[in-house]
Structure I
Amino acid sequence: MTLHLYIKRGLWLCMAMLAVVIPSYAASPQISVASAAFDSEGVLWVISPRDGHIWLRRSRDFGSSFTPAVRLTPEPEAIVADGENKPKLRVTEDGGVYVSYTRARDKPYTGDIRLIRSHDGGLDFEPPVTVNDNRDQISHRFDALQAAGDGRLWLAWLDKRDRAAAQQRGEHYAGAALYAAASSNGGASIQPNVKLADHTCECCRVAMALDTDDTPVVFWRHIFGRNTRDHAMLRLDGKSEPVRIGSEGWEIDACPHHGPALAIGPDGLYHFAWYTQAQGQATLHYLRSRDRGENFSAAMQFGDARAQPGHPDVISLGDRVVLVWKEFDGMRSAVMTRVSTDAGRSWGPSRPVAYSQGPSDHPVLLAYRERVFLSWASLEEGYRLFEIDFEGV
């Protein structure tokens, strides 16, 4: 497929705003990765891998207290659990609860995509099933998951079946491929796998969001030319082609382990955030599109380039848009945030949200109604939830 080029046009001007963060602490196992989601009643669902299993806890008071952990996996598995590739969670209004994860195989850097589901609001969970229909002991990893409230769900991941086939023919194949699978009945059956793109970066997480018409949109780091590792997006509507996002031109013969972030607001605006070292140092970039990837705003650089910024996330409630990312000062990691109240046209200053001196997860943003939260876990403090307060902005 032809990849259309986005031409970078400069930086958005930013204005000063204030974002207040209110931490919510709860007793939790010492974990360094977790995934969370709110249901329609405001119950916070949190999953975390531990001792070869995935465990689920729930909170009705925004993380101040939790129910006892419930084990979702019937048998121990080699569950991949790091910030770039951790279990994913989706909770839908029709009572669906979906968990995807990567199960490591015996050979290094190999794995399968697994799915656990509940159709009764989490009272019972079906045993996990393998989503990738290629069962070779190769890499099927870095899964992304989205679900609508009518039984439809989608998974996308990085897959090396085409690379393995090329190697058997004595041919070179750069990177991996992007594959997807869907279900129309809440995961009771999975449709055949579909290849979306060749030559993706092989170890960067995939981002996926639902458009206002429930069309999934995928955003990933792609290999352009010989080894230029920028980004691309694709609407999974059966007719769109991949579109290039950004044109930094990062030439690197390695995988950065820094996947991008994507949010689609109720106003239909697409918001993109990503990491690059194209200029010789770590920088983060943000841009948006009003027309589903036909045209783009100028790119805005954010984060302190002196503090190793990385692993951004973005969320949109319409006019209110939030960015978070990690920085490191040589002693501890900080989660930083910037807030926009005009749909990403201008932004407030960078402000710290939370700190950790030990290993920690990548930051993730959640929303419940008109409230935005930072969901973060670290080995030192366990799971924590921080509300971002827009009062006074």
Structure II
Amino acid sequence: MTSEQTPGAALELDGVTKNFGSFTAIQDVTLSIEPGEFITFLGPSGSGKTTTLNCIAGFEDVTAGEITLAGQSLTDQPVHRRNLGMVFQGYALFPHMSVEKNVAYPLKQRKVPKAQREKDVTATLEKVGLTEFRHRLPSQLSGGQRQRVALARAICFNPPLLLMDEPLSALDKALREQLQQEIRRIHRDLGTTVVFVTHDQDEALALSDRIVVFNKGKVVQVGTPRELYLQPENVFVSEFVGESLMISGDYRNSQFHSDSGTVFATDTTQELGWTGPAQMMIRPENISIHDAAASADTAATGECSVTGFLEDITYVGNAVKYRVGLPDGGGIVRAEDIGGEVADIGSEVTLSWAAADARILAKETSEEPAHA
């Protein structure tokens, strides 16, 4: 890599749409990505995240809209003229080339002089921890090492934008988490703008400055990991990003009325501006759980409480996840291991939480909620 680093470039998508025949894969995607940002496209299979990445890369032509990088249009530029780094899920290494020749390939294509090329390859291999493997073939490497080679090849020419298409999905959990840390370190060192695609919520939360959530070809929310987790704007995001307890009902008069008739206080700081069918979402760590037969002073430790039945128990190290069924919904409650205080599946339990920890979301139907 050259000693003078090129800062990451701003990326703009304005009304980008892609049709395949009569099928609309992505519709009116509009985003502004700051120079040096680490942005993750998150969504289920078929949500449009990879199609959007392919449009940025130039692998797909856009049907409508504009894509610009550092103020210059990419929309009609061929792939090789966009000067972008790309890391694929399947590595896409040349099997007959050594590690160093794979990494040197984009430099050679750009006609970088041999002496500078060798210097850049050495520096890049050192950055990704592969110096001692430079003469090996891809077949002689582990999956994690091959992915490091793919990353080195993508960053060796210091691109203003690095695109990564689910690069860690084929790796085991421990290796995936290790490479996540390395990717973040390299990103901080280089200052390159990164667009990373994944369907793994934990991966997106761990890596990103901001996350773009896709569903059914549209962007449904953009925000920091904290914003998406604590302040989801719709039911899809609340359920796709993290676990939650959901209660179905109706929002009116600044109160939440469950389908079974229970009235819950709500967070007065959440300005909704609408009334109608709704769901109340509470994150697992904000809920206290007790045996329903416990004394009143322990069974209701928050402003809101409800009774349900314990459906499942999962031990996750120093905590326990309880799945609780409610008359109007249900979901996950997470608590520290309380030594069997709530132990039997099928037992009646009381859940309690502070009103400020609940979020009211419009129920997702074909009709819009009425404005207050």
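FYI, it's all coordinate maths here, none of it is from the lab. From a predicted model like this one, the values you see are computed outputs, not experimental measurements. Cβ atoms are built from the backbone, for glycine too; each structure is taken alone.
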Seminar exercise, completed: FRET efficiency 1/(1 + (r/R0)^6) of positions 42 and 282 (r between Cβ atoms, R0 = 25 Å, to 0.05), calculated, reads 0.70; among I, II the input was structure II
For this session: Given a value of 2.1 for distance in nm of label points 7 Å out along Cα→Cβ at positions 66 and 362, point me to the structure among I, II it was derived from.
Result: I
Problem set entry | Value -500, calculated as helix-only ellipticity at 222 nm (-39500 (n - 2.57) for each DSSP H run of 4 or more, over all residues; to 500), assigned to which of I, II | I
For this session: Could you tell me which structure in I, II was used to calculate percent of Cα pairs over 40 Å apart as 9?
Result: I
Exercise. Given that mean count of other Cβ atoms within 10 Å over residues 90-97, derived from a single structure, equals 18.9, which label among I, II identifies that structure?
Worked result: I
